[in-house]
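The next part holds the structures, each set out as structure tokens.
Rule-based calculations on the coordinates, nothing more; no lab input. What you see is a predicted model, and the numbers here were worked out from it, not measured in a lab.
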Structure I
């Protein structure tokens, strides 16, 4: 069984960032233009202003952390770091459901009218998963990443 907690600890971010799969590390490097470091990923995401959460196992091990970064009134951009365990056959559906519900809560509480996600256009499996959260592709951001790679903007809006 998995549990979703708000107000995660910095330690949760450090544990997840240490186990971050290579594909997610490469994405962060593409966007920042800097080599991946566990401390940089953990502290950078933990110190963002906005709601944050962690998903933990029954034995209290964090397997994913995420949240939303304020862009402008009613508009928030998501972020998520996860371990390979988050995507195991026994966990991926629950992780997906919990992540989607965090977005639902942003709308329900009147905090957001738009949630957006920007990821590398080459991350086809990640994009497929993001659309399962109810986000829709809006367009390609040519040369958006620090390394010149294309990105895709996805968004979910409250109607």
Structure II
């Protein structure tokens, strides 16, 4: 029995060496949000099931509600550009005239924020910087912009 246990231990440690490491960007974003937004508690992290693109969705909760951040890292910047353009068209088509679409200054290489016509509650911000694409969904514009700013600071050129 001890031999089987030792063999399983050796095999499992070998697999641990080959487990893909979490991308540094995901680690930095989780750390900065923990440090700068202490009222928001981490509720759930959903890691990527693919290697191209790498994707992580982080959900936070506070008394103000729930906020989510989805970060996609593409291997090629061109793929991120095409995905961002396609998602912008899809949002425009799906949400239509019920929302207002606007660009935000100094947020990545390209970005949009969609808000309801008569309310700033539950906006969606999507932006791209290089080969990284991000979506932020939060209870209000102020929170969504703050979370987006934290994320964009962590994306290195």
Structure III
């Protein structure tokens, strides 16, 4: 176990020793509870040095991101239905294969908002639809994926 330790300007009160939050108005302040009014915070961080990535024997499948969807399996769904790649391939540092996004459940804009914002489509059809699943094109999202694939060969 290693430790980093130093004194810093209190991040809660900016070194004043006094805290002004939403409850303190019109010149009122309370003694900062982080530094007990000293303005100085003693920072301690304990850590284990990195040696190697540790294997997780419970994981079977890895996804690039989760856009807010419950991922799991039952009698109707397999983990593969959500895209992704095998844990063994991920462990071997293989790249995510083409079309490994959650295409069955998301559109390109929804997926890439979480997975890689630089690739999120900036299509006029996506504007002002509220939530992604409310988009008038969502029921035909496979066409959006076709367009995405043609634009990102």
### Summary
From the coordinates of one of I, II, III, helix-only ellipticity at 222 nm (-39500 (n - 2.57) for each DSSP H run of 4 or more, over all residues; to 500) came out at -4000; that one is structure III
#### Entry: Identity of the structure behind -0.35, -0.73 (criterion: log10 I(q)/I(0) by the Debye sum over Cα atoms at q = 0.09, 0.14 Å⁻¹, calculated), options I, II, III
II
